[in-house]
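Before anything else, here is the set of structures, which you'll find just below.
Rule-based calculations on the coordinates, nothing more; no lab input. What you see is a predicted model, and the numbers here were worked out from it, not measured in a lab. Cβ atoms are built from the backbone, for glycine too; each structure is taken alone.
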Structure P
Amino acid sequence: MYKNLLVHIPTERSARPAVDGSISLAMSCGAHLDAIATGFERVNNVPFFAEGGAAVASIVELEYERAIERAQAALAVFEVEAKGAEISYDTRALAGTFGDIVATVAATARLYDLTVVSQGEPDWDVHDNRLPQELLLETGGPLVIFPYTFRGAFKAARIGICWDGSRLAARALRDSMPLLSKAGTLTAITLNASDVPSEASPAQLSKHLARNGLPVRTITLNADRGEIQSSILSIAADENLDLLIMGGYGHARMQETVFGGVTREMFRSMTVPVLMSH
């Protein structure tokens, strides 16, 4: 089971999904939970016409202090809940530019079993919306993303495994084993099974999981490329799933993230928590 968890607490949108989801996950795992909140420095606030190094330095210092205050305020929300849950936890407030924060949080996350983030809120053009996608590519480990509408306790009793026989799907499967082993019901979801290598077919997946004492029910159906994400979420609703497991597709180039269509749409439109691995 996961023993060391990290959660990113946003400061530019609601902290509640990340707080509720991470604390209930830590409780179910008996894990230590570290929370890191990030206040982004708004470097564009420094006036172009500012004259003199001292004036610019003063403005930058003030912006840093405001960013730290935003991070500390978000952590205060987390700490109230963590104390009430009586879990082992620690907190860290961080301020900086978006690039600096991505690098620091990603490097920090590499020493944890699992990182918890929350989905960006639609129609909000803020750094906190972009950070989860960057972390998926940079941490080297699994992320659990909670929808921005998530509230209350999280319990992964019914888990859906999105399976296409790919390397990333296999990575996500392995990374989620601690949760799969405690679930009550497992459902493997395969779209367009004819495209899956026979050596890693849904039937082979079922045999593999059965050898680990994990019986799984398989759902296969065909869908056009543009309908894959919506089909997965439709199955999740029909099966009343608590969590989806899936590979996260994408690559980073020149500090711009380009995601595969299904991954990108899942980040935009998820309706249940999702564990992703890249």
Structure Q
Amino acid sequence: MRTGLIQLSSSDDPGANLPVTRAFIRDAASEGADIIVTPEVTNCVSASRSRQNEVLKTEVDDPTLAALREDTADLGIWLLIGSLALRTDDPDGRFANRSFLIAPDGGIAARYDKIHMFDVEVSETETYRESAGYRPGTRAVVADALGARLGLTVCYDVRFPYLYRALAKAGAAILTVPSAFSPVTGAAHWETLLRARAIETGCFVLAPAQTGEHAAQKGKRRRTHGHSLAVAPWGEVLADGGVEPGITMVDLDMAEVENARKRVPSLTHDRPFEGP
């Protein structure tokens, strides 16, 4: 399975981000990608709630989703839109952080709303309250593509291994972790967490990322870690996208999933226990 990981440095202007994303997707398809994956908040990276209220749309009206569905059908490939920031009908006005798996006919094969919200104090000067702007999802999602089952997650989910174990037990052979990781936590934890999730489950992990300093018309400019990664079921890093926007191509041998799970069949070794 030939895969293209798209690394972006999205701004808070969805209209300006879209042609960049479309160009990368077409380039990856021209390099033979069967499935292409984009990062978290592909359409808009913003730390400003007022800016988000100005530019974000509902799923049915979102121009990024509509255009990428059209491109997917034109190219005849699978596309995992890592996530889009979308308006919802929630009374409190919170948005959805929603991942989409798009089939080669342009249809939406699966949706996943990010479950775990990034509410942290990394340092005195770096604080995040994702739950103030986004509602958490409540449902884990697996979906089939290209003869394999994918388990959909987003960014901060990666710190909750029970979610990935549940996805693997539901048949997932590939775990997607589109992200917009902070530079501090990215440098400390990004690769280690992704390799751990691969090793624990015997799955491939595909983690396309946002990178660099993100242009903003309103509010503080965000920075993200980059380093889109593809990790094998045995834990080896197959590809690292570095820190520049672009495409990272990687070939997945799906037989490696079965091989890793035969060598260490930990998914079948759960035991009941008491306490703590």
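If mean projected area of the Cα convex hull in nm², for residues 108-227 alone computes to 9.1, which of P, Q did it come from? Walk me through the numbers before you get to the answer.
Values: P: 9.1; Q: 8.2.
Going through each structure in turn, the value belongs to P.
Work out the source of 0.50 here, i.e. which of P, Q gives that when FRET efficiency 1/(1 + (r/R0)^6) of positions 68 and 172 (r between Cβ atoms, R0 = 35 Å, to 0.05) is computed. Among P, Q, the structure yielding 0.50 for FRET efficiency 1/(1 + (r/R0)^6) of positions 68 and 172 (r between Cβ atoms, R0 = 35 Å, to 0.05) is P.
For the read-out helix-only ellipticity at 222 nm (-39500 (n - 2.57) for each DSSP H run of 4 or more, over all residues; to 500), a value of -7500 was computed from one structure; give its label from P, Q.
The correct label is Q.
Suppose you compute log10 I(q)/I(0) by the Debye sum over Cα atoms at q = 0.07, 0.12, 0.16 Å⁻¹ for every structure in P, Q: which one lands on -0.22, -0.68, -1.23? Computing log10 I(q)/I(0) by the Debye sum over Cα atoms at q = 0.07, 0.12, 0.16 Å⁻¹ on every structure in P, Q gives -0.22, -0.68, -1.23 only for Q.
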